[in-house]
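Given below, in the form of structure tokens, are the structures.
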Structure I
Amino acid sequence: MRKPLTLLFTLVVILLLCLAAYTWLVLNWSYSSGERAGLLQKFSRKGWVCKTWEGELMLTAMPGAIPEKFEFTVRDDQLAAELSANAGKKIVLSYSQHKGLPSSCFGDTEYFAQQMQQFQDQ
């Protein structure tokens, strides 16, 4: 009788370890990275249980064109404070993309902001 319970417990532990390893891998290994420049239109803390910082950058390629929306997540509280202070301004946002996150507790998007700079008109 003890053997099936031991086997079940071992399988559950192995599955949990695999899930933890997978989560660590997708959070620490970026699929892509880059920069986006635009107007910081919206930035807020969202979520029922897992509160995350979520933002929206409006990108415009040409005057008169329909702007594209770039949604991103911020995991760093210091960067979140910096972004909150720059709401409504043009910024350059450095980000990394992490595909396949197992839960929305890490963020609503797969794009994680890492650094912000003031936009420099040339």
Structure II
Amino acid sequence: MHATLTTSVAEHLTPAGLATELPSSPHYEADGYWRGPVWAPATILIEDGLRRGGAVDLADRVSARFRALCEKSGFAENFDALTGQGLRDRAYTWTASAYLILAADSQTRRAR
């Protein structure tokens, strides 16, 4: 079950981050709210679950891509999963909070 879930999550990982719908899905919409964009709350929950479940390499990739996305596109409410363009509100606190949590965790792991 763990391998199946990890593989499924990895399929959602685009260069911009975790798409909420597979870009290859007929239901995917670039600005489809929960049918495509990268979202901070989903990213942080999935990254944490992957890490706790032992899929550390995948969790590291999810974290790194989300942090790079924020550094490039700011703290938008959500992001186009294919282009990384910020969508909707460009100054969203949950995105900034998720970035800070993931960045701090990454720094802590590097310091060990």
Structure III
Amino acid sequence: MKDAVMLDELYSFDVPLSTVAIGTVYQGKNSLNIGYVLYFTQLSLINIATNNEIVDDPRVLSQFTFSESNGNVVSSRLGIEIRGGTSRFFPKKSYLIEFRADNEELNTLDYSFLGM
């Protein structure tokens, strides 16, 4: 029986688990007792975290993490902005992203994902 899992921090399950199933919802809490819903998946996951609202211009500094199902993880600084003319007013946004080697936007990086 497992009562916790270590991800970016330790998450305790509300009910101890004997097995974990793909696509099943699990209730848990972190060390600050904040409730979370945990899912386990075989899909690759993308997380873009920023302290500011993403706008049309300028690009907003963000933290990007891409986790492949085989365990490979890419983590990078990212500049992100909304792109498009009238399409930016629609619910589904298009984004321009640029991987960065520094916070000053002077040096960019290229990454390959999923073997492409």
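Only the coordinates and a few stated rules stand behind these numbers; no lab work does. What you are looking at is a predicted structure, and each value in this text was computed from that prediction instead of being measured. Cβ atoms are built from the backbone, for glycine too; each structure is taken alone.
Mean count of other Cβ atoms within 10 Å over residues 11-18 was computed and gave 10.0; which structure, I, II, III, did it come from?
The read-out comes from structure I.
Structures I, II, III were compared on relative contact order in percent (Cα under 8 Å, 6 or more apart), and the highest value belongs to I. Thinking of I, II, III, which structure, once Kirkwood radius over Cα pairs in Å is computed, gives back 13.9? Of the options listed, only II reproduces it. Determine which structure produced the value -18000 for helix-only ellipticity at 222 nm (-39500 (n - 2.57) for each DSSP H run of 4 or more, over all residues; to 500), calculated from the coordinates; the candidates are I, II, III. Checking each candidate, the match is II.
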